[in-house]
Structure 1
Amino acid sequence: MKIIQISDIHLTVPGEEMGGLDPHARFALALAHVMENHADAARVIITGDLAHWGERAAYEALQAAIADLPIPVRLMIGNHDDRATFRSVFTGHPVDKNGFVNHSETVGGTQFIYLDSIGERTHAGHFCAARRAWLRAELESCERARIFLHHNPMLVGLPAEDRIALVQDDRGPFRDLIKEHARKIDYIHFGHVHAPIHGRLAGVPFASVPSTGNQSIPDLSETDLLKGAPMDPAYFVLLIDGQDTTIHQIPFAWNGPVLTAGTGWEDWAKPVEAAE
C-alpha cells in the first residue's frame, strides 16, 4: 500500500507570498508530481498548517485544489490554522464529540488515526485529556493503528523547535498512552518541524516530513530562533506492507540535471584514459 504524506503547505490568500514563496504554486507542483508518479496511492494525507494565517480564502483555495483529485485526501490542522474557519469551509469534515478535528478510518486493515493537536493562540502543541480519551478509545477498539498529527509529540533535540512541540503537560500523558498501546501502533507521522527527523517514541517509530515551502535548518544549540531557508521542498511516499514501513523522501521541485547509471559492476568502473 502506498500513502502520500504532504505537510506544512501554509496556503495564503491567493496572490500573497509566504516566506518569499508562492505556497499555492508549490502545493500545485506537489500534487501534480504525485499524480504523475503516484496515482496508485491509497491516500494523500496532509498533516497540518494548511493555511498560514488561518484565513477563509486560503481554505477555499485548498478546497478547490483537492476537489478533483482522484486519490482520497485526509486533512489535519496545525498551529497556523484556525479550527473554526477550517470547519466553516470544510463543513462535512468529521470531528469528535467535543468539536476537535479528530477522526479515523480503516485503511488496508489498519486504523489510520488523524489527530487535532492545536491550542488557542499558541504555536505549541496541545492534546488535552478529552482528546486523549478519544485516542484511547480508538486504540482500544482496533487491532493495528497508525497515527498522524501536526505537532511533534516528543522533544526532537532542537531547542528552538522544541519550544513549540507538544507542551510538557500533555507530552508525558501522550507518551504514556503510546507506551500502553505500543504493540499495536506501527508508526507515528507528523509535520511541523519542516525537516525529516526519525526516531522512536516509547518503542514506536516516528518520522517528520519536510514542508512544501521553506525548510528548517537544524540547529542543536540555538534556543530561541527558528532557522529556515527556501531549500528544495519534499513530500513522503510511505510504502506499507503489513507492519513494515519504508519511507521515501521525494524532492518534487528539483529542476536541475538528473544523472543516470546502470547497476552492473562495470557501469561504475573508473574511466581509463586512452594510451598515448
Structure 2
Amino acid sequence: MNLSDRIALVTGAGRGIGKGCALELARRGADIVLNDRPGSPDIAATAEEIRALGRRCWAIEADVFSRPGCESLAAAALAEAGRIDILCSNPAFSRRGDFLDYDADLYDRVIQGTMNSGFHMSQVVARHMVERGGGGKIVFISSVHGELPLGRAIAYNAAKAGLNHLARSVAVELMQHKINVNAIAPGWIDTPGEHDTFSADTIAEAAKGLPWKRLGLPEDIGKAAAFLCSDDADYITGTVLTVDGGLRYNHCRPDVMPREKQS
C-alpha cells in the first residue's frame, strides 16, 4: 500500500477519524493537504505530526460545510500542492435528539454538514481529477448509521444513508475516468467527539459489550482508507467498506443470544 508521490486532501482532519486517515496516508508515503474548520485548535499540531513522518503537509483552514468553502479549499490546495490525487472526505455534523422533538432547522444543518458537503467537496475535486487525467481516489467517511436506524439519531442516520448512495452514484459516473470512489462505514470509534457526547465510564462500560471488547481507533479507519487509496484496491469502486469490529452483528453472537431450551 505504497502511496509515495501521491498528494492527498483530507478534510475534517484536525482530530479524530480525519486525523487518523491523514496520519495513515502519510505513513504510506503520501503528502497531505490537511483541512479543518476555521479557528481549529488542532490543525497545527496534526500538521507537525505529519511533517515529523517526513512528509510534506499543507494546513488549510476552510469551512467545507458550504460550497464556497469547498471551492476555496480546493483552490488553495492546488495552489500549494499542484494537484490532488486522493480525496478523503470527512465532513460531519451531528446532534442527537428524539424524533418527535427534533428541531427542523437542526435537521437541515446535519444533512448539509454530513451529506451535502460530501457532494460539494467531491464534485470540486473530481472536476480537477478529470481535467488532469490519470485517475484518482475518492473515499467518503460514512458510518454504520447509514445502515442501522439507531435511536435518537434521525438526521445523522438519514445523512449517512444518503452519503452511501452518493458514493455509489459518484462511482458510476466516474468509472470512465478510472477514478475509484468508495466509502468507509466506521462503527463506534474512540474519538474526542465521542468523549464530548458520552462520559468515560459510559464508553468503558459499552466497550465491554462489543465483540472486540474495545471501541475502534482512528487508525483502524485510517488503515482502511490507506488500502482503498492504494493500487492494491485498483479494482474496487462503488463499495461501502464497514470497519466496525462486528458491531452491526453484535446481537447475532451465540454467546449473547438466548439459549435453546434443553430437552
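Here helix-only ellipticity at 222 nm (-39500 (n - 2.57) for each DSSP H run of 4 or more, over all residues; to 500) was calculated and came to -12500; which of the structures 1, 2 was it taken from? It traces back to 2. Among the shown structures 1, 2, from which was the value 2.0 of distance in nm of label points 7 Å out along Cα→Cβ at positions 192 and 240 calculated? Value 2.0 for distance in nm of label points 7 Å out along Cα→Cβ at positions 192 and 240 corresponds to 1 out of 1, 2. Work out the source of 0.90 here, i.e. which of 1, 2 gives that when FRET efficiency 1/(1 + (r/R0)^6) of positions 32 and 120 (r between Cβ atoms, R0 = 30 Å, to 0.05) is computed. Attributed to the structure labelled 2. If Cα Rg over 2.2 N^0.38 Å computes to 1.06, which of 1, 2 did it come from? The correct label is 1.
Bear in mind that the values in this text are calculations on the coordinates, not laboratory data. Predicted, not measured: the structure shown is a model, and the values here were computed from it. Cβ atoms are built from the backbone, for glycine too; each structure is taken alone.
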